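Dropping the structures in below, format is structure tokens.
Derivation of every value follows stated rules applied to the coordinates shown; laboratory data play no part. As the structure is a prediction and not an experimental result, all values here were calculated from the model. Cβ atoms are built from the backbone, for glycine too; each structure is taken alone.
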Structure I
Amino acid sequence: MKFILRTVINIVILYPLIILCAKTIMSDLFIGGTLGVLFQSLITFILLYIVNLLLNKVEFLRLSMAKNLWSIKLGILILGLYLLGRELLVEHAIEYGVLGGFSLLFAIDCLIMLVLSITLDIILKRLKVEF
């Protein structure tokens, strides 16, 4: 039950983090193109990882390192699939407003974060780090 709750929390936290980082990186810092997308994904993933470390401080939400990283990966994957499906199935519907055209960019960010999460999982397992 804790795992499902943490995955839902990750999904709910990740979407505003993606929007915040996209606004900061692309409009405030004027970093665009491929470098901007990579930098935005990296910053968003770091912030999500920090939020998960803080959630581990809450006693009833504490998970092991393996389950915590699996929860992060699953949350990123679910949100990425949702955003990709929204982009492919809905033709930029007006009800999504300003964020309607950004679903593909956000889905690409989720894919990059998923790769970063898998890489971090491999590194932490190799170093045998516990938190």
Structure II
Amino acid sequence: MTEPKSDEGSKKGRNAMSNDLEQLTALNRDYVASVQNCDVKRFDEILAPEFYCSNPDKTLVDRAAFLEQTARPIAIRNLHAHDVIIRIMGDFAIIHAATSYTTADGQQATGRYTDCWAKRNGQWVAVSAHVSR
């Protein structure tokens, strides 16, 4: 007995969603690691041309300024994402997460971030970020 076409479509949709979830999970890990390691090259690969970031100091920076600030040494260590929620809505996704890290003076601290991603030509790119500490 063959499955109804609607079920096949549902399976394809679930498989695509699963693949998107895997890709976004890996991109989220890369994003956090790139912050910790000042990895401008990786950010250059995954940020959309129109990317903007709202920084913890309340500044809003475009892609070029974000890459500049990423190139500077970072004062925090042991940056980790927790409680990651990835919401996929077709070709758009929002990632919410909490962070923990060690400050320059050795104190433990926490924060949150929200990153928005768009799927373009089969590739996910970050279009915006908001970081709070």
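Kindly point out which one of I, II the value -12500 was derived from, the read-out being helix-only ellipticity at 222 nm (-39500 (n - 2.57) for each DSSP H run of 4 or more, over all residues; to 500).
On the way: I: -25500; II: -12500.
Only structure II yields this read-out.
Given a computed value of 66, 30, 23 for Cα extents along the principal axes in Å, which structure among I, II does it belong to? It must be structure II, since only it matches.
On distance in nm of label points 7 Å out along Cα→Cβ at positions 22 and 70, which of the structures labelled I, II is highest? Don't jump to the answer; show the numbers that get you there.
Numbers: I: 3.1; II: 2.5.
Ranking I, II on distance in nm of label points 7 Å out along Cα→Cβ at positions 22 and 70, first place is I.
Calculated for structures I, II, relative contact order in percent (Cα under 8 Å, 6 or more apart) is largest in I.
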